[in-house]
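Where a number appears in this text, it was derived from the coordinates with a stated rule and is not lab data. A quick note: this is a predicted structure, and the numbers were derived from the prediction, not measured. Cβ atoms are built from the backbone, for glycine too; each structure is taken alone.
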Structure P
Amino acid sequence: MDPHRPAGKDDHPVGNDELPPGQRKVRGWPVSHYGPVPRFRADRWSLKVFGATAAGGEHTWTLEEFSALPRATVAADLHCASGTTSTGHEWFGVTARTLLDLAPPAPHATHVMAWAEYGYSANLRLADFTADGTLLATHHNGDQLTPEHGFPVRLVVPHLYSWKGPKWLRAIEYMTTDRRGFWEERGHHNLADPWKEQRYTHQEEDGDGPAV
C-alpha cells in the first residue's frame, strides 16, 4: 500500500486475531472520551513540541504545515482498559519518529507528555513514543477522523491501552523525569501495557512510575 495516501474504501487492514489477556472483541468502534467534543477552529489550531528539546526551544506547526508533513499507514487494534478491543483499524498520519526527526529531544529526555484539548494529558516513556506504529493520526480506514474520534489529530500508540493515545492532540512535551498524566493521576497504571494487564495503579511495581 502507498504510504503517502489514506487507505481507500476497497483496502482491507491487516487484522490480528490475538487479543491481550482479559480483552474481548467488540463490534464497530465505540466512542469513548472524557468531557465534550471540542470546537475546531482551523485558524487557531497548531501542534507544538516543547520542553527538553535538543535546540532548547519550541517547534510549532500550523494545520497547513502539519498537513504537509510525510505520512504513513499503520494497521493496529485499540485496547481499552475496560476490557474491550476493537479491530480492523487502519490509521494514516505522521509517525512519531518523523516528529522526533524534525524536533529532536535533548539527550537526557526520557519521557513525553502528550497534551490535548481541555488540558488532558497522557505520559509515555520516550521509548513508547518512538516505537514502531506510534502515529499522529489524521485518517481512519480511508476517511478523515470525525470530531468524536479525535479530528484533526489523535495520538495512536498501538502497543499500550488506548488512554495513552489522546484525541484532539495539541502538543508533545519532552521531559527529563516522568510525571503522571490525567488518568495516571486518577488510578490508572503508569505504563499501560495491555499484554501485562497493567490497568490500575495498585498493580504497579517499584520503578513503574512516580509517586501518586
Structure Q
Amino acid sequence: MEFSSKLLEKAVNEVSQLPGIGKRTALRLVLHLLKQPKEHTLHLTQALEGLVNEIKLCKSCYNISDVELCEICASPKRDETTICVVEDVRDVMAIENTAQFQGLYHVLGGKISPMEGIGPNNLQIASLIEKVKSGTVKELVFALSSTMEGDTTNFYIYKQIKDMEVKISAIARGISVGDELEYADEVTLGRSIVNRIPFENSLR
C-alpha cells in the first residue's frame, strides 16, 4: 500500500495494530478522522491519552476503574460474601448487564495457558486465595469460559481452596462449551448465574 504522506502512513500503521483491523480498514478510519472537524479527533486523542495515563485497576477486585476502589466494590448494596471469579473486565460488564448478580467480582486477568506461557503466578490467583483465607467470603462463583484453559484455571483454584470454609459453585452450562461470556446473550448468561451449581458437580 503506497502512501502520499508519511504522517498518514504512520497513523494507518498504528490503527492497524488494533485487533481485527487490517490496513484497508485502518486507512478508512484514518481518512474518516481527517474529514471530521478537528475538535472531534482531538477529543478522541484526549480520551485515549486519559485512558493510558489515568486509568487504574481496583485495588480489591482488579477491575478497570478511575479510582482506587471501583464503584462495584465501594457499593454498600453489594453482597461482599459472594465473589464471582472472571477472566477480565469484559466478563464483569457482561454479567452486570444481566442484573442477576449482586455480589462482588475478582478479575484474574486471564486464564492458565501453558501454550501461551501463562501460569498461576501471572494471574491474580494468590490474591483471590488470600480473600478466601480471610474468612469473609462465603461463596466463590466460577464464571470463566467453558474452554480447556478456563476449566484448568477453575480446577487449579478449586484445589487451593477446597478444604477451606467456602461454598464453591460454577455458572450453569447454559453457556456452550468453548464460548466466551462476553458473546452470550443476557438472558442465557443471567440464567447461568442464577442457576449456578456446586463446582464438584461440574467435574463429573
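Quick one: mean projected area of the Cα convex hull in nm², for residues 54-141 alone came out at 6.3 when computed from one of P, Q, so which one is it? Each step should come with its number before you reach the end.
Working: P: 6.9; Q: 6.3.
It traces back to Q.
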Source structure (of P, Q) for log10 I(q)/I(0) by the Debye sum over Cα atoms at q = 0.07, 0.09, 0.17 Å⁻¹, computed value -0.20, -0.33, -1.26: P
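Which of P, Q yields 4.2 for distance in nm of label points 7 Å out along Cα→Cβ at positions 22 and 158, as computed?
Working: P: 2.3; Q: 4.2.
Traced to structure Q.
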To which of P, Q does the computed value 15 (relative contact order in percent (Cα under 8 Å, 6 or more apart)) belong? Q
Quick one: helix-only ellipticity at 222 nm (-39500 (n - 2.57) for each DSSP H run of 4 or more, over all residues; to 500) came out at -1500 when computed from one of P, Q, so which one is it? P
